[in-house]
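Each in structure tokens, the structures are laid out below.
Since every read-out is calculated from the coordinates, none of them should be taken as a lab result. Quick caveat, the model's predicted, so the values are computed rather than measured. Cβ atoms are built from the backbone, for glycine too; each structure is taken alone.
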Structure P
Amino acid sequence: MRKILVIDDEKSVQESLRILFSNKYKVFTCGSGKEGLDVISTRDIDIVFLDILMPDIDGINVLREIKKNNENIIVIMLTAISNISTAVEAMKLGAYDYITKPFEIDEIRILVDKICQDLKIRQNIEILSDEIEKTSGTIIFKSQLMENIINLARKAAPHDSSILITGQTGTGKELLARFIHKESQRKQEAFIPIHCAAIPETLFESEVFGYEKGAFTGAFKSKPGKIEIAGSGTIFFDEIGEMPISLQTKLLRVLQEHEFSRIGSNESIKMEARVLAATSKDLKNEIKSGRFREDLFYRLSVIPIEIPPLKDRKDDILMIAYHFLANFAVQMGIKTKFFSPSAEKCLLAYDWPGNIRELKNVVERILVLKGNKDIINIYDLPEDIRSAGMPGVSENGSFIDKVIAFERQLIIDAMEKSGWNRSKAAQYLKISRRMLSYKIEKYEIRKDKQQSIDC
């Protein structure tokens with residue numbers, strides 16, 4: 001409920017406004033500016049009706065104090081006709097509007113209703129902005145494993161120590177790097193990713209350090225490198241294990257000396273950016289093989305963070321899947337879908353070798369191909385994922401799983417023998433057709449690539 005405060009030394013005005021709004025709003029009244037400021041300091045007031053002429057502190061000074069402490073409070077000035085110029089001055093100081101005495105009841109009611117509508121819209125915009133902030137580029141998780149990682153990243157973020165993020169391809173290493181940047185004191189500066197695996201070795205040095213005009217054939221103008229562009233922000237070396245050994249030596253020197261030069265220039269440029277790096281390789285094995293510098297490894301991994309594969313974070317799978325499902329539904333202009341319980345079971349049982357990237361691609365593919373369905377069932381899933389969640393009778397399965405798998409297979413056999421005629425299949429199984437239909441829906445049994453004959 002919105003809270004309204006009336007500050008006026010006339011009891012009749014206080015009572016009139018209290019009677020007018022008390023059925024919809026919480027109304028407070030007081031007879032002086034000092035009392036009004038005391039109420040505002042202890043109550044979460046939304047709207048203030050403020051008289052300009054009062055015995056202790058005049059309305060203009062009260063308005064200044066209100067706006068000084070909370071500029072979001074809506075202030076409506078109450079004034080006599082002779083004080084219109086003062087009311088205009090109040091508007092310049094941040095008052096929302098002014099009303100002359102004696103006021104019209106309908107006029108003041110319409111004004112307050114409009115203000116409350118505006119406040120609601122403002123609140124919704126703030127909530128929506130907050131939700132966008134949370135979901136856009138956000139790490140979606142539920143598992144304790146990821147909570148521990150997020151807590152570690154949050155602790156490391158405010159400091160300038162180098163961080164090495166490791167994990168399989170598709171686990172979200174760049175997303176975590178962006179989270180660290182966002183949580184750091186450099187969040188207003190640039191975040192510059194360098195995808196080491198995507199840059200040809202011959203162009204690597206010029207991309208990272210930049211070059212001067214005429215430094216090499218084709219250098220028709222000077223160009224800053226990624227480190228220079230990063231400024232005092234964050235530079236992120238993704239797949240650092242793919243960096244050529246010759247560049248590793250130069251990067252190590254830059255990290256040690258905090259300065260570098262463009263190709264073709266002797267002028268030193270100070271490096272102010274923080275360095276984050278990530279790799280899906282085992283860098284210790286790369287060191288043993290002579291493909292990665294040991295000194296660079298220790299320089300980069302002051303704080304190592306390892307992201308576990310998705311198969312080790314089962315609690316996160318459905319949350320991430322539904323996140324992608326909602327996002328793609330909005331992008332494609334279709335209503336939000338749901339996974340059936342059996343489909344959810346398949347998603348949880350699958351090992352996801354491609355991790356989050358694979359899960360994202362699977363969800364997108366399903367919506368592109370099956371976007372006209374309200375519920376995504378197991379037959380909408382790719383075969384390998386479907387098979388993971390609907391195993392046969394195995395030695396390792398629980399008793400219930402074995403019974404379910406056995407019963408499901410009996411129904412499939414009966415349906416195939418009957419040419420997918422439910423009535424004949426029910427007779428063969430010696431159960432009612434109604435019971436058979438229930439079981440078919442429960443186990444999501446469908447004839448691949450054909451419609452079942454419902455007769």
Structure Q
Amino acid sequence: MNKKLNRRDFLKTAAFAGTALAFNPQFAFSRNIATPTRKERLSIGVIGVGMRGRHLMNLASREENVVITAICDVSQSAIDLAQGILEKGGHKKAVAYTGSDYAYRDLLNRKDIDGVIIAANWDWHVPMTIDAMRAKKYVGLEVPAAMTMEDCWKLVEVYEETHTNVMFLENCCYDRECMAILQMLRDGMFGIPMHATCGYRHSAWGSEKWLKPVNTTTKIEHFVKYSALRNADQYPTHGIGPVANWFNINRGNRFLYLTSTATKPQAINEFARQHNNPNANYKFKQGDVVTTVIKTIKDETIVVNYDNYLPRPYSRDYSLQGTNGIWSGLYLGRGIYFEGKSPKDKWEKEKEYDAYMEKYDHPLWKDFYAKAQNAGHGGIDYFTIKEYIRSVRESAYPPIDIYDAVTWSSIIPLSEASLAKGSTPEFFPDFTKERWKTRKPMFGL
């Protein structure tokens with residue numbers, strides 16, 4: 001295990017997290033909540049074994065005493081690829097369910113499955129999660145949780161009806177730099193946090209999907225479909241997840257309202273025009289860049305950028321500013337400044353920056369760095385699945401719960417409403433029903 005932080009390794013893990021994309025480490029992300037039994041052997045099902053689902057399945061299968069018992073997908077080729085991964089890893093083939101859109105319900109009816117990872121197309125996240133909660137399977141839910149406000153409330157209502165745990169698998173919460181900043185915040189380094197930036201700027205320019213006929217009814221593809229159907233920040237949780245942890249959202253603080261503004265839609269049309277494709281004249285709704293500003297109930301502000309269409313390098317735009325300092329992360333130049341510590345009016349960079357990151361590197365990154373390296377997205381996927389498996393094994397409350405899932409995902413319909421009405425303020429519902437006032441921070445503790 002790598003106990004010493006190496007600058008090159010730190011940069012590499014942070015960069016891979018974007019582009020691919022002391023504590024007891026076993027409980028480093030959640031409070032150790034007492035449970036009746038600890039399950040030494042876990043049986044996990046995976047619904048949706050496309051590229052992302054297969055990756056998560058593979059990571060889960062590597063965890064100690066975890067068996068992938070069953071998988072489900074409408075695509076036989078996806079199932080075949082998943083079975084090949086299991087066999088290559090020295091595991092038995094899983095029982096496969098396919099043949100209809102609702103074959104996943106047969107998987108959920110099994111009595112021998114402890115938890116289920118849902119990594120299907122966006123349109124299926126809500127119905128599958130609802131069915132899984134009612135089947136009493138501990139859910140690991142891929143992002144986003146829901147696309148409409150109605151569906152956000154449905155998830156909350158069924159959770160409160162069934163009390164079946166759901167962990168939102170937002171891997172960017174485990175970003176190495178973001179976790180170090182969380183450590184600094186809790187140590188008072190930034191004073192009172194006031195402002196942050198984040199986003200998802202992952203250019204899809206040149207995607208072959210842009211040249212295919214637009215299908216607004218498909219439940220297999222979502223990127224072009226929703227570019228045609230709506231104008232919104234359609235993928236906010238990668239950016240907002242770590243920031244919500246910094247600001248203790250749903251745990252002593254909450255989002256109050258947002259306003260959004262957008263450019264015109266142009267990128268897909270322009271790319272199609274360059275290839276003499278009929279989509280050059282299609283009336284897409286999605287603006288190429290959407291900028292959202294969130295106000296919290298404590299009068300902090302957060303800027304969230306959605307920039308998925310125009311050509312550009314990858315970024316998640318993380319920065320934080322407080323009454324005693326400011327930080328700009330990997331995507332914004334890697335600089336840090338603390339009043340009274342840093343040279344006056346000068347960013348600390350390179351070795352000085354690295355010294356802060358080494359001092360506040362999260363214990364789990366220190367202890368499991370080596371294991372995380374080949375796990376995808378620079379290691380953040382490793383920690384996401386590791387914590388999900390730990391939570392299922394302990395029947396513990398998840399560190400990223402259903403209220404986080406719907407609050408962060410509700411940016412999608414709220415930004416859509418704001419844009420449709422001329423950038424009006426749109427208020428966040430209180431999904432916790434005022435429990436945010438007494439809920440305590442738990443992520444990273």
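Listed values, structure above:
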| read-out | value |
| --- | --- |
| Structure from which -15000 was derived, helix-only ellipticity at 222 nm (-39500 (n - 2.57) for each DSSP H run of 4 or more, over all residues; to 500), options P, Q | P |
| Source structure (of P, Q) for P(r) over Cα pairs in 20 Å bins from 0, in percent, computed value 25, 59, 16, 0 | Q |
| Source structure (of P, Q) for FRET efficiency 1/(1 + (r/R0)^6) of positions 273 and 313 (r between Cβ atoms, R0 = 25 Å, to 0.05), computed value 0.60 | Q |
| Highest-scoring label, criterion being Cα Rg over 2.2 N^0.38 Å, for residues 193-248 alone, among P, Q | Q |
| Source structure (of P, Q) for distance in nm of label points 7 Å out along Cα→Cβ at positions 65 and 161, computed value 4.9 | P |
| Highest-scoring label, criterion being distance in nm of label points 7 Å out along Cα→Cβ at positions 41 and 425, among P, Q | P |
